[in-house]
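Computed from the coordinates by the stated procedures, all read-outs in this text should not be read as laboratory data. As the structure is a prediction and not an experimental result, all values here were calculated from the model. Cβ atoms are built from the backbone, for glycine too; each structure is taken alone.
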Structure P
């Protein structure tokens, strides 16, 4: 193979990688920048390494004559780990230099950004792990690796109406954190998810199935698994791993399917993600409105607010708030022309604004998203919709945000 062909082959392999995949590698840190310092094949396509050995039969000349071989692994973060016996810190510099040089033509090589070298001597025990984030400063972030948190977030945010993808999730994976992996059929589908699941290290409940965006904007999860378990795993993801799912799974429609079709549907599930509620408030434009529920003692006796543009999406949260026995209020919130949020309800809720000011003050360091409530006012409406009582505290809000700004 010519140098350009070897480089293109390596780039094509990194174009197709996913979390959990293993690669054979042949690394020539002393090779010229214009040649292929790194050559790889996947274990799936080259189990005995014969293809890689054939490609390396006539290797390029190197300054130091070193040819390093080993096994590479794509970890749960989507980072490449290259393991071998004689790797050292200078080899990492050589790899970063080579990727920087070729990234403009072969963008998939950017997936080597922040690669680690794992030194494994003949004993088989890991001796050390070498990484150096600073040497990758000139390498642009590559496309997220399928199976990683970044890829799941991107996939969910870009899911178009009717598009269907497969998913696998667990409530306890790597580092005892919930994990989700989402792949299209073009990315390997359910067959590829087997490797991804193994890499993410499931130790808890697992669910799998298909996921798609309904025309209403809500996400539909269809799974053969028990919906109680599906709901529990998704709730854990929303609460503990918001970076992985954004707001896409806050109000999903859950469907259990079997060989005969749909067996059960739950369309009233809402998970307690304040980020989603506050983002909805923050994005309300002038004269736009949404529905809200606020409870002073929701789950774990914590204050909680749900906000959604679709009233039906709050049905589940309303049931739980009502059954808890704790004070709660439900109604509409609207952004008025002077950029003020007006919460209104048919039921009174004493000192609603004071409670909001106190909540933001208490949680200002841990829940900065609550600042979307700034300037909130409250109004009780009668049966005819006319205002019965109004409540505001502009001075209190101004004083609080002066305090926060210090």
Structure Q
């Protein structure tokens, strides 16, 4: 059979590698195109090209494998999202963009489970790619690359404000008024969450203690220069809240200290105020089935010029937007596949901890759940499912009933 052919397995991994490389470097490549050839059309959607190719190729492989076990985990949520998409009153652009954001972690997990193989050299490949990203990030901030390469057209076409110094406001830390590392992602938030994942990948897969401490320190330094508060919060959550060695009492104290620090920082950072009240405001208008995909959230802003078209008080937060669009019932369905992942891989699995911590941070952040921020962890989760004894047993049961 074709699937038993080692050449087919090899070609699948090669296709995955090219797709991963495109997704990691595409923002920088597109920004370069705008700089060299100032074209008036929007080519930024080309970033998603690799994502769609991965999904389409996964469907092709799925047709050959006839293994629907991983799809079953996501099926209820996928059906509900499809119904909400059809019946939403929002314009098509807002609906499509919002649906893409919700589906991205699903499809990457599913696709990588289907396409990748146990013996693929996945971790060394991801480590090499992310080292290039980190090194370019330091090169970018040391030599002020964005002063030479004009990235204003890239951000202007995305309706993101650019300052008088030529830097988009999202690349400037407002409290300290310093430039943030964005590397090839051109987004410090997406980069920050990817670096958190990279930190643990390298920590786990390197057994030389000197190299481990040295290089992990280097990754943390890069994380610092992103000034991504959500990424640092994620790192703290993994080391404390999701650390089974720390007693519950101390975890509760830690949560209290975290809330206190957040309330202090709110006095200096208006964005933190917007995130917090944007999330808490959703509960005053929460209903069962939501107000429709694309009616609130960042994707709504891109379509309507407002994150809150219906004046519900919902602001810049992914979970708030999710509750507003899908209702409490739909939000529970959206989170349900991740609960299955926790069951199959176990709460002590480091990649489960990264995933759950990122989902928690999305309560106060919109960009925490995004194509680039979720790319690497979703790939690893899909890969981990292949080695899960519980999932293999579930897969066996599905085959018996099929």
remark   = Value 4.9 of distance in nm of label points 7 Å out along Cα→Cβ at positions 14 and 174 was derived from the coordinates of, among P, Q, structure Q
ask   = Can you tell which of P, Q yields 3.2 when distance in nm of label points 7 Å out along Cα→Cβ at positions 262 and 382 is derived from it?
value = Q
Structure from which -22500 was derived, helix-only ellipticity at 222 nm (-39500 (n - 2.57) for each DSSP H run of 4 or more, over all residues; to 500), options P, Q = Q
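Computing P(r) over Cα pairs in 10 Å bins from 0, in percent, for residues 118-293 alone gives 9, 32, 32, 17, 8, 2, 0 for which of P, Q?
On the way: P: 9, 32, 32, 17, 8, 2, 0; Q: 8, 27, 32, 24, 8, 0.
Clearly, the read-out refers to P.
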key: Which of P, Q yields 22 [relative contact order in percent (Cα under 8 Å, 6 or more apart), calculated]   = Q
inquiry  = Tell me which structure, out of P, Q, gives 52, 24, 17 once semi-axes √(5λ) of the Cα gyration tensor in Å is calculated.
reply    = P
